[in-house]
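FYI, it's all coordinate maths here, none of it is from the lab. Predicted model only: the values in this text are computed from it and were never measured. Cβ atoms are built from the backbone, for glycine too; each structure is taken alone.
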Structure P
Amino acid sequence: MTTPLPAVARPVLVLMGVSGCGKSTVAGVLAGQLDWELVEGDDLHPPSNVSKMAAGHPLDDDDRWPWLELIATWIRERTESGRPGIVTCSALKRRYRDVLRGGRVVFVYLAGTREQIRRRLTARHGHFMPTALLDSQFADLEPPDSGEAAITIDITAAPGAEADEIIRRLHLT
């Protein structure tokens, strides 16, 4: 469980969690409510990563590092210029989050059970990530701990309610 965070001025939020937890949906709601720039981390994957996942093969660290560096660059551009932002990124392992971490970066872990996520993935259409890779995602998942600037949001509420909780807990009025 993550501890309460003090207010962070103009943060960059990294919405993280396994595929199907609602990162893109909640990030879109947040970006609309806050009028902040949003980048979809999946859009930064090189075509080789997308092809690999679409074929049912999980990414390994060699696949992920260049992708994480692109996301880290996007984050640094915002933090160095004092602009807030939102990025979606699975950020499943702490060492991945270490690449993204910074003074104004806050991780928002969208947490759900394997069964909740499986139902969502089964109902989702048009995404390259197959349900078959869900187990590999949960195997890699290292939820943020109390030493990280992070909050955990349970995914049982509607996306708008989840966004409202993020805004409230991070004092983003």
Structure Q
Amino acid sequence: MTASYSGARYSRPLIVLHWFTLLLLVGVYGFIEARELFEKGTDVRELMKAMHFMLGLTVLLTVMLRLFFRLRSNTPAIEPAPHWLMNRVAQLVHLLLYVLMIGMPIAGWMILSAAGKPVPFYGLELPALIAENKDLADTIKETHKTIGNLGYFLIAIHALAGVYHHHVRRDNTLLRMLPGRKN
């Protein structure tokens, strides 16, 4: 199938922030998984957890910046246009990804706050969001862990959809967000 595309792409800031967010998420998930390689209470394990927290909060800030640019720009059309149902599923997945990228860092901040632990952020200590409550910290932590595991699925669906659009549908979905190309 050969199609002619208008070449419309997302803005450069959105493209950069999209791929930077991916790198941050690799770090967030990588550090929290890698901590399991080290014994509880060791300095390296605590460093891995601190990096997880700090990168998670960096995701939150990056997503806020992405939303700022996103609300100020147009969404380039997918050519050829997909079925309306495919658009709705994509919108739902994007919404869930944004909920994940905003909600999870806030939940992590709440976990540390409720546990009475410091909230590290690149040499700063952020204020507690909620009062100390160990039972609440445990509850939020379990929810955070469950949703984090669902995040793997959401991220995979998003990535596989890009590959599907590019190699099967042969539309411009992926091309709109690839770095290094001119508009």
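Rank structures P, Q by FRET efficiency 1/(1 + (r/R0)^6) of positions 16 and 136 (r between Cβ atoms, R0 = 25 Å, to 0.05) and report only the one at the top, that is, the highest.
P
For Rg/Rh (Cα atoms, Kirkwood Rh), for residues 48-111 alone, which of P, Q scores largest?
Comparing P, Q, the top value of Rg/Rh (Cα atoms, Kirkwood Rh), for residues 48-111 alone belongs to Q.
Which one of P, Q has semi-axes √(5λ) of the Cα gyration tensor in Å, as calculated from the coordinates, equal to 24, 18, 15?
Label of the source structure: P.
Work out the source of 1.4 here, i.e. which of P, Q gives that when distance in nm of label points 7 Å out along Cα→Cβ at positions 24 and 56 is computed.
Q
Which of the displayed structures (P, Q) returns the greatest value of distance in nm of label points 7 Å out along Cα→Cβ at positions 80 and 144 on calculation?
Comparing P, Q, the top value of distance in nm of label points 7 Å out along Cα→Cβ at positions 80 and 144 belongs to Q.
Identify which of structures P, Q gives the largest calculated value of distance in nm of label points 7 Å out along Cα→Cβ at positions 64 and 96.
When distance in nm of label points 7 Å out along Cα→Cβ at positions 64 and 96 is computed for each of P, Q, structure Q gives the biggest number.
Which structure, out of P, Q, was helix-only ellipticity at 222 nm (-39500 (n - 2.57) for each DSSP H run of 4 or more, over all residues; to 500) derived from, given a value of -22500?
It traces back to Q.
Taking distance in nm of label points 7 Å out along Cα→Cβ at positions 88 and 152 as the criterion, which structure among P, Q has the greatest value?
Ranking P, Q on distance in nm of label points 7 Å out along Cα→Cβ at positions 88 and 152, first place is Q.
For structures P, Q, which has the highest computed value of relative contact order in percent (Cα under 8 Å, 6 or more apart)?
Largest calculated value belongs to P.
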